[in-house]
Structure formats: C-alpha cells, structure tokens
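Q: Below, each structure is written out as structure tokens.
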Structure I
Amino acid sequence: MKKKLTNNLGLKILAVFFSVILWLIVVNINDPVVAVSFSGIEVEIKNADSITGQGKVYEILEGSNKIDVVVRAKRSIIDSLSKENIRAVADMEELTFMDTVGISLSTNKYNDKLESITSSTENLKINIENVQKVQLVVTCETTGDPAAGYVLGSIKTDQNLVRLSGPESTISKVSKAIASVNIGGMSADISTRVELKLYDSEDNLIENSSIVKNIDSVNVNVEILATKDVPINYTATGTPATGYMLSGVNTGTPATVKVAGKQAVVDALSVIEVPDINVTGQDSDMATIINIKDYLPDNVYYVGSVADSQISVLIGIEPIATRTFMVPSTNIAVTGLPEGMTAEFPNLEGPVEVEISGLPDVISALSANTILGVVSGTELKEELGVEELQEGIYNRQVIFQLPEAGISSITTFSVDILLQKQEETQGASTAEEDGTNTTNE
C-alpha cells in the first residue's frame, strides 16, 4: 500500500500544485479584485466638544470635509457596497499643532475583507478661532415697484433683533442682517416669511456655515397704499388793514398734491383743507409757505420729497371800492304775507340811496335797477311770536339781495310797513293774490 502511495510522488505533487493554480485562476477570473472610487464622502466629526468646550469655534478649510475614497476588494464585495457604507472620521482629540486632524477610513460592512481603502485627502484642515457674539437690528428691504397708482407704506417684522455667534474673523465683518421682500406689481398688502441674510459694510453677502443665528427668518408685513392727486383749499382768517378786504382768490403752488392711504380712505378724500391763514393787518396779497403734511387727515400720507411738501400760498387782498346806488323804491318788496293781506310803505318816497363797499370788480358790475330790497313777512311773524300777522304799521330793516362774495358793507335802513287786509273785489291784482305788495309813493 505504501509503495502505491509513493509511486510517481513527484508527478502527484506537481498535479496538486497545478490544480491549486488552476483553482486560483478560475476563482480570480470569476471574482477578481477591483477598485472603485466613491465621491463626496462627508467626513464625520468626532469629539468636537474638545474645541467648543474651550469657548472656541472651528472652521473646516478648503472643503477638506468632503473627500473621495477608493476601495479595493473582490468584485462580490465591491458590488455590495455603496457610498452610504463608507465612513470617514476625524477625531478632534487628535488635533495636531498644525491644526490638522487625520481622517480614518472604514466601511460599516465587510471592512475586514477589503484589500484596501484610501483617500488622497488624509487630513482634515481646520481653523480655530475665538467665538464672537453680536446682536444686530433686523432691517427689512423691498425690491421692485408696486403696481401703477400704488406706493410702499409701512414695513413691520415680528422680530427686530437677531443674535449671531461664530468665528471672530467672520462675525467682525457682519454689519447688517436684512430681510428682503419683492413687491413688484403688488396692489395689496403682503404678509410673508423671509429668510435673513447677512452682509458686510460694502453690501457683500456673507455665507458661512459656522455662523449660528438664533433665528433664520422673520415674518414681514408690507403695507401697499393707493395714491391720489388731491386739490387744496385755502381759507384765510383775520381782518386785513383798514380799507382792504380778501379778494377770495387764494392759490397755492402746486395746486394739487399726491397722497397715499388705504383705498377706501383716499377714495373718500376730495379736497385738503388748509384753514386759519392769518391776514390780520395785511394791505396787499399775502404770500406764505405751509407744510402740507401738517394738514393731512389721519391715515393719509404725503407722497414726495420733504422739499416738495413745502407749498407756496398766495392769499389775495385788494383795496375796498365804495359806490352809491339810487335803488328804485319799486325794487323793495315784502314777502311771505298771508293770503288776503297787502303791504304799503307810507313813508317811502322816491329812490333809496344805498352805499355799497366791496371789491372793485364786484362793485362795477352792480346796477341800481338790479339791486332788490326785501322785508320778510315770515321773519317778522317769527320775531313777534305770532301765528298770523295782524293789520298795522311795522318798522323793519330792508335786506338787499347782493352777491355773497366781494361785498364788505352796505347801507342799512328801516322802513315803515302798513299791513292791511285786502278788500275782496273781483279786480284783485296778481300781486295781491301772491300775498306781495310794493308801494311807491
């Protein structure tokens, strides 16, 4: 038996050797070792509190926290691995004096069956600084323009302060925290949530993941107001110098102003009143300047520059003209008499001399024949406190009917009025039927 086993021993050993070689060749052909690269692997930070616990903050430099990893292993192993299986860890307790931390690589499965796992980035590069904390006022800005006929009103945020902490070198550059809202084409109020953005003193955007904000966004309410061009009315008070009066021509430059407010408010506004412009003692046109903002109603706002809100006002003042008119007595009548009663003026003889003062243009346009004097029977009854007027003689002041504007004074006089009951005859005049009688003796 022993002899059989040792027969051709060399050939048998050679056969076994070639069998192993053949098996290895077959295995490597079917499951070869391959290398695969996995990109963008995030480096996990371990024991970060070893730095932050000292009141410092670290910043990863040159994007060294994102690495590419090459794994060599049999195809069967590689095919079962994905990016999520790769682990890259930097332990901050292993920080070197050069502010670098070695990156250890592994997989969370088949780690012991890998031929190798490597990366061209061996160290995490960091910058360590003192932590700086600041507090900034939140500023709200708008971009774009509202729809035609509308302007920007008030802007309010639910929070007006933001607290920042981060690397001293970065935080020291931050000068503004801004919430920006686009109002382009808007014609109604806006309410929205807006992200806070940080800027330096030259309006450059600062984006740094190491900056920690206590709030990342704020609620912003933007008021959009309707506009309207509204005329201005000026009213003078006081008495001009003796011999002068207001002409009634009050002008301002500009004649209208643009205002803004809620739609219903501006729609209801037809004129802006500027009262109490004192002309006491003036003997010529009075020029003054007013700030139209002082005369706007509540919830109405001036649209324009500060300089343009100053309006030049001219209050017209003219010398008084006086003229005497001989008014025919037939132009004086009694009105409001009860039916069946007539009125006569027993002491009225010829035309009545009436002196009227006022603006020259108004006075020159008057004619004696167009001036009418009236005694009101209705007012007489009210003053006497009676329900019906009785026959008798009454003395009453004549009221002349003249233009309401441009007259400063007029001669007044009283006249005796004889009231009598009309005799009922078929020849009653039309005047008697109307209860009005004018007598010219």
Structure II
Amino acid sequence: MYIAGKVRERDAPICGRFSMSTVEMLQYKEKLISPQEAAALVKSGNTLFFGEFVLFPEACDAAIAERVQELRDVKILSTAFTRVPKVVQTDPNKEHFLLHDSHFTLISRKLAEKGLCYYAPMTYHMAPRAMRKYSDFDVAYITTGEMDPKGYFNFGLANSVTSAALTKAAKIVVEVNTNVPYCLGGNQESIHVSRVDYIVEGGNSPLPEIPSAVPSDVDRKIAEHIMKEIEDGCCIQLGIGGLPNVIGEMIASSDLKDLGVHTEMLVDSSVDLYEAGKITGKYKNIDKYKMTYTFALGSNRLYEFINHNPTCASYPVNYVNDPRIIGLNDKMIAVNNAMEVDLFSQVSSESVGTVHKTGTGGQLDFIFGAFGSHGGKGIIALSSTRKDRDGNPVSRIVPAFQPGTIVTVPRSIVHYVATEYGIAQLKMKSTWQRAEALIAIAHPDFRDELIKKAEEMNIWVKSNKIAP
C-alpha cells in the first residue's frame, strides 16, 4: 500500500532497502509474480532463452519443469549450463524439452552424451549479431541482482549475449538473486524495469563456484616458455585452468609491471594479479585503466572483487571479442588451450574425432585479434601428450586429425603454438617449415614417427633436418 507517495517498509519488495523513486517501485510491484505464474507463460512449441553461465534462472526452471506433462517441443537456449536444468531431470527421454548450448560445459557434455543437449556452433563475437538476425524467443528468463536505485537490473557476471537475447524476446522475465554482484559497464550491462515484463524473486541460492585447477609440472614448463613472450605494458587474456593459473602465479612473482586486461572471461588469477600490483591498464589504448571482460567465472572471491568495482568493465561479447577491438590494444597476449594440433598447423580445441568436448568460445576471436595488435601474440598452448583410454601416452601433435575432428583455428590464422618443449611461431612459414617447427616441440618419443608421416603426406622433404 502506498501512502503520500511513499511505500510502506513492510510492503517493500526485495529492492526496498534502496532509496528509489515511487515510479520504479510501482513498476516493480506491478510486475512481481510467482515462479509458477512465470512458468505459465510457456506454451508448447515455444523457444526460450535461459540466463548464461552461473546466472541460471533456478526458480523459473523448477516451475517450468512442474508443467512437463503439459508441454511439448519446448526448445531452450543458453550459454554454458552450470547446473543440470530441472526441465531435463523431469524429461529424461526429451519428449517435452530440448536444450541447446552455445558453449559446452562438462554438464552440457554429459547431457549431450544422453542426447539431452545439442551444441549450437558459434564464433563468440558474432553471437549477438547472429541472434538478432536469426533468433526469436517467446520468453527470456534471466537472473540478475536486485533492482538498483535508478530502476535497473544489472546482468551481473554474464553480459555476453544477454542484451541481444532480450531484444529478440516477446516476454522478458527477470529472476532476482540478491547474491549476484553488481558489475559496472561498459555498456548494455543492465536492463531498466520499464523494459521488463515480469519479475520473480528467486530463492537467492549461492552462485556456483568454479574451483581453481591445480597446475601440473607440464603446465609450469609451458608457462615458462610463454612468460618469455610477455613484457611490461602487455595486455593479457587468460582463460581458466591449470596453465592460466600458473601463468598468473609467475606474473605475480615477476618484475613485470603495468599490464592490462582485455579478456572474454574474468577469473581468479586476474584478481591475484591486480592485488599483486601487476595490473594498471596504464598503456591500454581503449578502456584505459579498466579490466575489460564479458563474463566472469570463478570463486566467491572473484565475485566479491567485481561487485561495484569501477576497475572492472563489463561489455557484450560483440565488443570484447571483436578482433578489430582486441587489436586496438598494443602488445595483446592471448593464451588459449587446445586438444590437438596437426602437422598442417590446424588447431582443434573442441573435439577428438567426433567426440565433442567443448565449444569454439572466443579462441578464434582472440588468436585473430592478437595478431592485429601492434606487438600482439596469439598463443595456442597444449601439453605434448595425453593418455588414451588404456592409459598409454599419445601425441597431441598429430600427423592429421581423425575424421570428424572439429577445426577451431584454421592454419591460415594460427600464430604461436607452445608445449612444454618450446614455442613455435608459424606465420609466414611454408607447410614443411610449420611441420618442422611443430615436430621440434612435440614429445621426443613421437618425433621420428611424425617425420615419417610428414614424408608420407608430402609435407616434409627427406633432405630436411630437424633438431632432435
């Protein structure tokens, strides 16, 4: 109830602790519905968008799952499921719901093995434009933090493609989770209550945390080679995993200074580097002094660091990952993992044969963009070997990919490749020179066989010599 233009405190919704105008408060209360009412918006044959990464619309998902027997042919798109959706748990035979993920996580992969989730191939920086051109959503369900004093719901840890998806949604439902940090932009990092159709106050579950991977000895050896390519004033992009973590450790304990950050994913190692005084952004040409990113994934320490922190700038992925934007910062160092590299210098980071592991993500964007940067270097990193199903070592540098293997970075784009045995720069090298450089950083146990296969494939000249 409203008295003299003010809201009684006992009637205030979740955002009531803020001082805000009566207009926004009125809109909030008028649009506030239960999860079951939000789920009632879904009709058979609909296409839905679910919030990205850790910002999964948990309460709305559970309510939609309750209607499983009423619905047919409901398609759901998201980016990187970090929870197993209730809609799948209630529909193990995919008779009612079908998931699509534009970047596979371990959860998505396990679901895909059961035929419950399909990958939507995407070059990440193109995703918002592709979505605006070719997608339509009947309902978008996104998770945000609580409404701010100006009536905005902040997208929090996942700017990414969310703003694009909302422009193509017939109905927009915001599920509020008070644990979501407020992530400053940038641009298009928030949506005003006037653009929202309905609001659901969720259960405020803690956000999923991604534990830091423990670096291996091999990771440390690879990192030592990559560290030689980093100098004062570089702008860096590091992903998640043991190798990026150990690179972060080495930078933190080095003499490097005045580094910048321009990365698709902000992770805990970025916090470590900032607190160690290594990141200033002083020499960035764009977003100067800012740590630029499109989504964040890690621990609560990272989430607390980002919250209301003007050092961090959240942007949609069509800005962060655009190779033209990436290239505007000098000395861009982009480090990305791969599964295999063949002797033609093609890079596979998504599958081994037809066994799908993950998505394209921003790897191609950053390898392309780093090359366009003055002094920039796009580095593909991988251990020289892996274990097969029987526990035997096999080379990750292979003569040719198995049939069905997905090429993530074509040979015309690849720049540097690093293993624990060294780092190879491949630009302006012929096919045999590339093969030579890659064999030189392969595991010594496999080099002779790789030379033999290179000769058979006619990309190696027998008279050529290679260091053992």
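Every number in this text was worked out from the coordinates using simple rules, so none of it is lab data. Bear in mind the structure is a predicted one, so any value in this text is a computation, not a measurement. Cβ atoms are built from the backbone, for glycine too; each structure is taken alone.
Q: Quick check: 4.0 is what I get for distance in nm of label points 7 Å out along Cα→Cβ at positions 274 and 346, calculated from one of I, II. Which structure matches?
A: For distance in nm of label points 7 Å out along Cα→Cβ at positions 274 and 346, the value 4.0 is produced by structure II.
Q: Using distance in nm of label points 7 Å out along Cα→Cβ at positions 154 and 290 as the calculated read-out, with 1.4 as its value, let me know the right label among I, II.
A: II
Q: Given 1, 6, 10, 9, 7, 7, 7, 8, 8, 7, 6, 5, 4, 3, 2, 2, 2, 2, 2, 1, 1, 0 as the derived value for P(r) over Cα pairs in 5 Å bins from 0, in percent, for residues 162-361 alone, which of the supplied structures I, II does it correspond to?
A: Label of the originating structure: I.
Q: Moving to a separate point now. Given a value of 2.6 for distance in nm of label points 7 Å out along Cα→Cβ at positions 226 and 314, calculated from one of I, II, which structure does it belong to?
A: Label of the originating structure: II.
Q: Using the calculated result -3500 for helix-only ellipticity at 222 nm (-39500 (n - 2.57) for each DSSP H run of 4 or more, over all residues; to 500), pick out the matching structure from I, II.
A: The read-out comes from structure I.
Q: Going by mean count of other Cβ atoms within 10 Å over residues 266-273, which of structures I, II comes out largest?
A: With respect to mean count of other Cβ atoms within 10 Å over residues 266-273, the highest-scoring structure among I, II is II.
Q: For which of the structures I, II does the calculation of Kirkwood radius over Cα pairs in Å return 23.5? Display every interim value, and only then the final one.
A: On the way: I: 34.1; II: 23.5.
Derived from II, not from the others.
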